[in-house]
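Take a look at these structures.
Read-outs: derived from the displayed coordinates by stated rules, not from any lab. In this text, all values refer to a predicted model and were calculated from it rather than measured experimentally. Cβ atoms are built from the backbone, for glycine too; each structure is taken alone.
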Structure I
Amino acid sequence: MGHRKKHAPKRGSLAYLPRGRAKRHFGRIRYWPEIEADSPTLLGFAGYKAGMTYAYIVSDHRGSPTFGQEVFTPVSIVETPPMLVCGFRAYTRGIDGLKSLTEVWMKKPPKDLKKILTLPEKFDVETGLNKIEGSLGEISEFKAILLAQPGQAGVKQKKGVIMEVKVDGGKIDDQFKYLKEVLGKKIPVSKIFKEGQFVDVITVTKGKGIQGPVKRWGVKIRQKKSRKTVRGVACLGPWTPHYVMYTVPRAGQMGFHQRTEKNKRILKIGSEGGEVTPKGGFEHYGVIKSDYIILSGSVPGPAKRLIKLRYQVRPPSHVPEKPPEVTYLSSSPTK
């Protein structure tokens, strides 16, 4: 008999290497889609994860065996207090990508913004607006600078978070006019998203610290009397090359990674937090005080984690025209 090659399946996925810790407690949006809209609109928003519950909705997916019937679905509730448009920035496109031309800040910035960054003392708003107006032919895109205010939500944080959100739809002149109108004002989530829309979720997952190869990669536990170790790999690799390859399952950081989950459907957008707050409040979060949205499915991260929402990059093939009908939403305490 000839020699039979032994083969074992790969333990774990190499799709997200390196599995290192995220730099911040909130995700970073690196790409913005292009939408076909007549009027300018912001393409993103931010909120805070409150918790999960379940709901019954009427299935509106044509072709599904449950079409027109009540179906059970887990839902996530994200509190989305209004965000303050504290400034905007103009970008020009060169051979090496986008470059910032100039930026405009509101006249009287709040104290929350001063805790995050130091604004220039002598900054003239009119000078910045005139510079942009004279260079509209060179500008490629605008991005609004939004400030998330955790004090208006059920989150006890001293510092807010600022994020740049791209403005799309219409012409550059229309976008500039739109940003001048909303500068220094608060924008609710209902002005950006609508019920039934699909959005992408960008956030940071739960941190689990340093874990071994069994929990981190799903390596099979060795026999009881194995040499040196039981919860580890039997071989670190071949004789050549003379180093441990990155494909070998090893101990290290698990969790607290940035992840993007696409096409989460908005089931409902509301302004009365008491409608969805369970008796006694959400565990590790509390009571919802301001606007909220209900997303179908789960959202990465623990309670109070900042969740960034973005217009869908790859919309599904089937997008119903009307929002789904929510027949029942559980208000029982969640864990």
Structure II
Amino acid sequence: MNTNKPSPPDISVCIANYNGGDLVLECLESVYAQEGGFRIEVLVHDDASKDDSLARIQECFPQVQVIASVTNVGFCISNNRMAARATGRYLLLLNNDAKLRPDSLQALFAAAENGMEDCILGLPQCSMADDTIIDRGYRTDLFLNPIPIMASGVHEAGVATGACLWIPRSVWNEIGGFPDWFESVAEDIFICLAARLLGHRVVVLDTPAFDHWIGKNLGGGKLEAGKLRSTVRRRRLSERNKTFVMLCCYPWPALLLLPLHVLSLAAEAVFLLATGTAPRKVGAIYREAFAGPWRHRHRIMQLRGRLMRNGKVGIVRFFAFTDWLPVKLAMLFRHGTPHID
């Protein structure tokens, strides 16, 4: 009798799904179409979808390991649950509205197995709508607003987009995954900054790209006809969670930036009110940016303490992918006041 157990997978592809419709099926098709010298497992966390996507996943892809949540818990908890069940040496966190191009997994796996085994990896991101390159990773400004990198070639970045993010299991465990209390948005900034603080690189490969429906899940977060468009929910989570990341990851001297950060948020709120944004929308966005860090202060201090104790890089290396000019100022001059739904 053969008692040999199957070999564990090399890669665990983790897809957080909420009302994915046809998009999540296309995402899964793109994963199972991948070929190369690796073994994969695929996990889907369904976040209490209200459409029929869970049933369609189970019917069309019975081999997928499904975690069906009875309540909506958000992107961070969804991925934490999948990572806890996954058995691969590497995790690929993939949005349900993203698609892998041929050879994506092979490129990521080859890079990891040839000198980048402890690196977070990303791929160039293309818009599903018009096939244009959105970014090849990001830099950030001092307040963690993302600045797309467009340079080709394999290169280090400050952040690899969370829509298609490769992270070694060992690095994920060292960081402790995503903070549950982030819910969604800016979790990729957190995981990449925490990794760099702990001495790991973030690298974006040159090819292939992956395709993504920008803004499908939370709305907004993109340019439409040259104008910035967002939603109250996206802005609320973004401003709050970027503040969380600063508090958790910034080395002690850099925390002197916090008063400037608070002043900049207050100035944004005043500007939006002055240019006609409804007070209820402005209040919903910026109230949480101030109240959230206070409410979660004990969790923030606990996580910060652990990261600082284990930190391996100095402040210069930590801010190597940071621009000094506030990017929101440049975006305001270029595109005008954002429209917030």
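Among the shown structures I, II, from which was the value -2500 of helix-only ellipticity at 222 nm (-39500 (n - 2.57) for each DSSP H run of 4 or more, over all residues; to 500) calculated?
Here the read-out was taken from I.
Using the calculated result 29 for relative contact order in percent (Cα under 8 Å, 6 or more apart), pick out the matching structure from I, II.
I
Comparing FRET efficiency 1/(1 + (r/R0)^6) of positions 31 and 55 (r between Cβ atoms, R0 = 30 Å, to 0.05) across I, II, which is largest?
Answer by largest value of FRET efficiency 1/(1 + (r/R0)^6) of positions 31 and 55 (r between Cβ atoms, R0 = 30 Å, to 0.05): II.
With Cα extents along the principal axes in Å derived from the coordinates and found to be 74, 44, 40, which of I, II does the value describe?
That value comes from structure II.
Work out distance in nm of label points 7 Å out along Cα→Cβ at positions 47 and 71 for each of structures I, II, then name the structure with the largest result.
Structure I gives the largest value of distance in nm of label points 7 Å out along Cα→Cβ at positions 47 and 71 among I, II.
Which of I, II yields 3.3 for distance in nm of label points 7 Å out along Cα→Cβ at positions 23 and 231, as computed?
Structure I accounts for this read-out.
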